[in-house]
1. From which structure (I, II) was distance in nm of label points 7 Å out along Cα→Cβ at positions 93 and 349 calculated, if the value obtained is 5.8?
2. With FRET efficiency 1/(1 + (r/R0)^6) of positions 213 and 429 (r between Cβ atoms, R0 = 35 Å, to 0.05) as the yardstick, tell me which of I, II scores highest.
3. So if we calculate relative contact order in percent (Cα under 8 Å, 6 or more apart) for every structure here (I, II), which label has the highest result?
4. One of I, II was used to compute Cα extents along the principal axes in Å, for residues 309-388 alone, and the answer was 32, 27, 26. Which one was it?
5. Identify the structure, out of I, II, from whose coordinates FRET efficiency 1/(1 + (r/R0)^6) of positions 69 and 437 (r between Cβ atoms, R0 = 30 Å, to 0.05) was calculated to give 0.25.
6. Matching task: 1.00 is the computed value of FRET efficiency 1/(1 + (r/R0)^6) of positions 77 and 237 (r between Cβ atoms, R0 = 35 Å, to 0.05). Pick the structure from I, II.
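Please treat every number below as a calculation from the coordinates, not as lab data. Worth saying up front: this structure is predicted, and the values here are computed from it rather than measured. Cβ atoms are built from the backbone, for glycine too; each structure is taken alone.
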Structure I
Amino acid sequence: MRLPQIAGLLLAGLSLFARADGLPPEVLAALKNAQIPAASVAVVVQPVDAPAPLVAHNAARPMNPASVMKLLTTYAALDLLGPAWTWKTGAWSETPAVDGVLNGNLYLKGSGDPRFAIEHLAALLRQLRVRGIRHIAGDVVLDRSVFNLPAVAPGAFDDKPMRPYNVGPDGLLINFRALRFTLLPDNGKPRVLLETPSIGLRIDNQLRNGEGGCGSNWKDQIVTRLLPDGNGQRLEFSGSYSPLCGERSLNLAPLAAEAQVDGLLRALWGELGGSMAGQLRAGSLPPGARLLTQVESAPLADAVRDINKFSNNVMARQVFLTLGNDTAPATAERARQRVTDWLVGRGLRFAELEIENGSGLSRLERISAGSLNRLLLDAWKSPVMPELVSSLPIVGIDGTMKKRLNGSEATGRAHIKTGTLDGVKTAAGYALDAQGRRHVVVFLINHPRAQAGSAAIDALLLWVAQRRAAEKAVVLESE
């Protein structure tokens with residue numbers, strides 16, 4: 001067969017499947033049903049082993065990526081710090097304990113650990129008890145100086161200050177600053193159980209039974225207020241909770257950082273048989289203090305999995321700031337510069353890139369679908385590719401994609417990071433076609449009706465999953 005004939009067959013085959021100037025009909029139909037104009041979306045689909053995209057629609061347009069921005073943060077962290085990177089949280093003192101009494105202060109110094117939880121604090125305190133300390137005569141001083149951050153109002157983003165996703169980064173973040181509650185129906189009145197220990201916090205349950213079913217917005221029917229209560233605080237629950245909701249968990253972050261740690265630490269220390277006479281306060285580790293014990297975190301790869309599978313904002317921000325901690329204390333500006341320098345070093349210059357905090361919980365962050373495509377193509381060739389890909393939600397299986405496309409051709413065949421804000425719906429990751437060829441997929445929607453765009457994103461994932469590489473068949477046939 002002559003070369004012009006081969007070229008003609010290749011072009012004919014590509015025309016059936018490649019849409020470098022448009023979108024697949026299924027995607028266009030889903031966008032039309034959602035009343036989202038194609039001008040408000042950006043899409044790129046490219047096989048990881050191909051030189052050009054199959055689909056490239058508005059690829060260069062800067063868009064708000066929502067939590068898809070976590071792909072940049074986590075890839076940069078895995079490459080710059082290494083998957084085995086760990087954080088250490090230590091307990092320090094100026095004076096040794098005598099007969100079980102620590103006469104000076106106890107200092108807890110953080111290193112920015114993104115998931116230092118109740119069990120890790122309990123382990124640290126247990127190590128102090130094992131070392132013979134039973135009474136702290138001085139204060140407990142929290143050293144958060146590893147990060148240098150301005151104060152941020154937790155409700156500034158969406159006026160929901162108690163939602164855990166609004167918790168800001170903290171050099172000594174403990175249990176995501178969250179309290180876990182269990183709600184359950186009980187004899188005509190909902191019960192509220194505080195699962196997380198918190199001395200000094202009283203629960204005032206004024207919830208009433210809600211009528212009707214248990215919708216996806218059941219949390220919005222509950223109103224919470226934090227009020228003074230003697231020497232402590234009172235968390236008031238009002239509004240309604242439907243009995244049809246059954247038993248549900250509710251995570252809230254109602255307390256300021258010191259109050260949250262104070263209530264938790266006193267409870268855990270008391271459970272271990274310890275006592276303390278002083279107060280809990282913020283401060284700095286003094287020169288000459290000696291390390292009593294420390295707890296080391298799980299490796300970065302584990303944190304990245306939690307960040308991407310479940311879109312944990314504060315963990316992403318902790319990791320992002322850690323990138324700026326090459327010379328402490330870390331700042332957001334230093335983290336942004338390090339990520340930018342890293343991109344340039346990899347030959348990735350994204351002129352439109354705007355990074356605020358690296359989590360996507362931002363109205364300022366911007367990146368194009370084309371840049372995300374280049375980032376993911378680069379990641380595919382990176383030594384840390386296995387850790388990054390395995391951290392992404394699997395379609396129809398787990399994470400934020402667990403309930404999407406169940407039982408479809410795409411189930412289990414795509415690793416996709418999702419993102420959601422008011423007016424923003426996004427997805428990006430890797431997907432296999434019907435012949436096992438892997439593609440980078442990026443879909444960004446910025447429109448007031450973006451929340452209706454899930455069907456369009458799913459339609460694109462199905463289009464990839466059902467696609468057969470006709471151009472390969474044509475090449476083989478022409479040979």
Structure II
Amino acid sequence: MKSSTSLLTAAVLLALLAAPSGASWAAALEAGVAVADVTPPLNYRMCGYFHERLSTGTHDPLRAKAIVLRQGERQAAMVICDLIGLPREMTVHVRRVAERETGIPAANILLAATHTHTGPLFAGAMRKHLHDLAVAKEGHDPAEKVDYPAQLVEKLVKVIVDAQGALGPVKLEVVTAKQEGLSFNRRFHMKGGGPVRFNPGKMNPNILRPAGPIDPQVPFLLFRTAADNRPLASLAVFALHLDTVTGLEYSADFPYYVEQSLRQELGPDFVSVFANGTCGDINHVDVSHGRPQSGHDEARRIGETLAATLKAKQGDLRPVGGPSLDVRTEVVDVPLQKYSAEEVAWAKEAMKKVHTSEMPFLDRVKAYKIMALELLEGDTLPMTVQVFRFGADVAFVALPGEEFVDLGLAIKKASPFATTMVIELAHDAPGYVPTQKAFAEGSYETVNSRIQPGGGEMLVETAVRLLNDLK
């Protein structure tokens with residue numbers, strides 16, 4: 001008969017072998033949460049469209065919400081911002097500075113945007129075009145009286161520092177809800193054949209069928225304080241384009257209403273972090289009826305419906321088994337589209353009319369895309385794929401750009417984790433990332449895209465490989 005010492009040694013060895021690779025399995029998981037106001041001043045340019053909009057007010061403040069995680073010696077940070085996107089040069093800089101300030105490795109820091117269309121326009125080809133027009137006319141740019149990008153960098157670093165300062169033991173719970181009736185594929189096959197149509201209009205009799213699926217899953221990760229079981233924060237992901245509110249007031253769009261509604265049940269200080277799933281071809285427009293779907297009434301309807309779905313699943317929350325924090329990050333060099341000198345010259349001339357209705361919409365989109373490519377260097381675009389492991393069965397994938405829903409679904413299907421959260425617009429906002437199939441079908445998103453067909457599938461392959469590595 002084996003001695004009790006031998007049995008104990010064998011048990012310890014089995015536990016070590018069963019523990020996830022690289023996990024600080026014996027250490028408690030800690031989390032800290034912080035929120036920063038990143039709302040620009042009034043009269044700053046707003047983002048999201050091909051014409052100039054100057055802000056006139058603030059409906060609800062724009063926020064950057066940070067969650068810092070620590071387990072043993074391993075640390076990571078996640079920051080989601082109420083912005084249309086974050087340029088790569090900014091996210092690289094913020095991650096480096098934050099690493100210096102906190103000791104969290106830059107490779108373990110996530111910076112992403114929700115894609116609200118009622119935030120500031122502070123980077124990219126459209127901002128440069130409108131800025132150059134203003135300087136040529138006025139000698140300066142009246143819309144940029146402050147250096148908003150510099151202020152944003154400082155706030156993003158500080159919110160990570162503040163979240164790290166709030167670290168404390170937590171428990172993780174997870175559930176996946178299903179939300180129908182809010183999201184719709186916005187690309188359609190039409191009667192008579194021809195290219196796929198983007199947003200063909202409500203009640204259009206020529207609509208044949210959607211050109212792709214939706215992703216109804218809403219994975220929900222809840223952080224509770226270990227001491228008193230108090231709900232501290234959540235991370236929810238849903239694939240739905242944020243372009244509901246419109247207008248000239250800053251707003252976080254429907255995620256604002258998600259948080260307000262969740263706080264009614266989880267407490268007034270509860271922090272709801274919402275990240276967009278892969279929704280490059282998904283929006284909220286239901287073409288089966290003719291009712292208007294814009295403004296805060298619609299944003300409230302979406303946010304409160306989504307929150308109600310999540311609140312109804314609170315009883316199904318389950319502990320995240322074997323919390324084991326780890327992160328993998330890899331940069332994929334995706335080939336860029338190329339244009340001739342003649343096409344670039346055409347685009348420069350066309351940009352004079354890009355903010356007007358004097359040229360066809362897709363021509364405006366193509367001109368904007370070519371000028372966006374002119375701001376890039378080299379033949380490839382470095383695209384960061386990042387994967388977090390929260391526990392034995394819960395992982396999180398972050399991709400740059402606006403991925404088509406099929407790409408996110410492919411990652412989930414191939415993932416070895418039971419719950420896999422996949423988000424877009426992390427670390428960079430280089431336009432749409434369609435599937436190869438969508439490139440062949442055409443329409444707005446593919447004309448807008450800057451990468452060559454196949455780039456999205458390269459990101460999927462990398463994400464799945466990293467997930468398997470972490471498993």
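1. I
2. Details: I: 0.55; II: 0.90.
Comparing I, II, the top value of FRET efficiency 1/(1 + (r/R0)^6) of positions 213 and 429 (r between Cβ atoms, R0 = 35 Å, to 0.05) belongs to II.
3. On the way: I: 24; II: 18.
Answer by largest value of relative contact order in percent (Cα under 8 Å, 6 or more apart): I.
4. Structure I accounts for this read-out.
5. Details: I: 0.65; II: 0.25.
Matching structure: II.
6. Working: I: 0.40; II: 1.00.
Answer for the origin of the read-out: II.
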